[in-house]
1. Given a value of -27500 for helix-only ellipticity at 222 nm (-39500 (n - 2.57) for each DSSP H run of 4 or more, over all residues; to 500), calculated from one of I, II, which structure does it belong to?
2. Computing mean count of other Cβ atoms within 10 Å over residues 101-108 gives 14.6 for which of I, II?
3. Which of I, II yields 0.70 for FRET efficiency 1/(1 + (r/R0)^6) of positions 45 and 61 (r between Cβ atoms, R0 = 30 Å, to 0.05), as computed?
Structure I
Amino acid sequence: MPITLSGVYANNFARAANIMCSPSNIQQIANRFAALEKAKSYSFGDFAKLLLPNRIDWGAGSAFDDWEKNVGDIPAALRQALTDVIRDNFRSVPPLPMLLKVGDNVDQTHDLVIKYFAVNGIDYIGILMLCPNPDPPPP
């Protein structure tokens with residue numbers, strides 16, 4: 001069975017991103033983001049390899065190498081929504097922790113759900129990235 005995009009980014013990468021953007025780390029990452037953005041205006045995906053430079057954090061062998069191609073496969077409107085929520089959050093004082101989940105969509109399209117929620121009195125931004133479902137529905 002081929003590895004799907006959700007399979008590539010759902011485990012190690014999402015776990016590493018969630019640790020990076022956890023309540024205890026979000027301010028440090030926001031500071032690093034601000035420093036990177038001084039040199040280059042942010043667009044979704046631009047800083048991922050700089051903020052998560054360890055290939056082990058990316059899991060599946062091709063996740064790190066194929067990042068730019070896979071980001072480019074996401075429709076422009078969804079990439080812009082991701083850019084806006086991530087950039088605006090990192091610029092906020094204080095930035096909210098973010099929680100990423102990656103999974104398969106019900107059809108062969110990308111989709112995105114942004115949800116604000118609280119756990120134990122801590123406000124979060126939830127990012128649910130749904131990747132094209134590799135399995136067609138049964139007849």
Structure II
Amino acid sequence: MFALLKWVQIALRLCIVALFLKSILWKIFPIPPVIYIFEKLNMEPEGRYLSIIPEALAILLLFQNKFSWIGSIMCLLWSVITLYFNIAWLGNDVLPYGATLFIVTYITLITSAILVLFDFVRWYQIISLDSQKKKY
């Protein structure tokens with residue numbers, strides 16, 4: 001059970017890293033939908049470049065064993081923030097132009113939520129095992 005959970009977590013982490021690296025590449029070598037989104041938010045080009053920092057930090061934290069839970073929470077929060085700006089501020093204005101960006105963000109949100117859930121289960125099992133050891 002633990003081995004399967006470990007491999008699923010690694011697969012989810014690799015999926016998130018691939019999606020975040022794709023997002024970082026879209027921001028470094030901008031595609032028209034990314035430029036359009038950041039121009040509509042009045043954050044072009046500074047916002048585009050500064051938004052790379054939390055994504056790169058989350059990628060680094062995902063593969064640190066002690067801090068992987070922080071990385072997964074960062075990925076989840078970053079996906080929620082991205083969806084907020086895309087939906088609340090832009091609305092349907094960008095959908096025909098950058099639907100791929102929304103799909104990538106939703107996939108990242110779902111995989112991050114599953115990874116946070118797995119991290120919670122893992123830490124709960126560690127805490128419950130420690131409490132059982134103390135009883136004896």
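Here, each number is a calculation from the coordinates, and none is a lab measurement. Keep in mind it's a predicted model, so treat the numbers as computed, not measured. Cβ atoms are built from the backbone, for glycine too; each structure is taken alone.
1. Numbers: I: -12000; II: -27500.
Structure of origin is II.
2. Matching structure: I.
3. It traces back to II.
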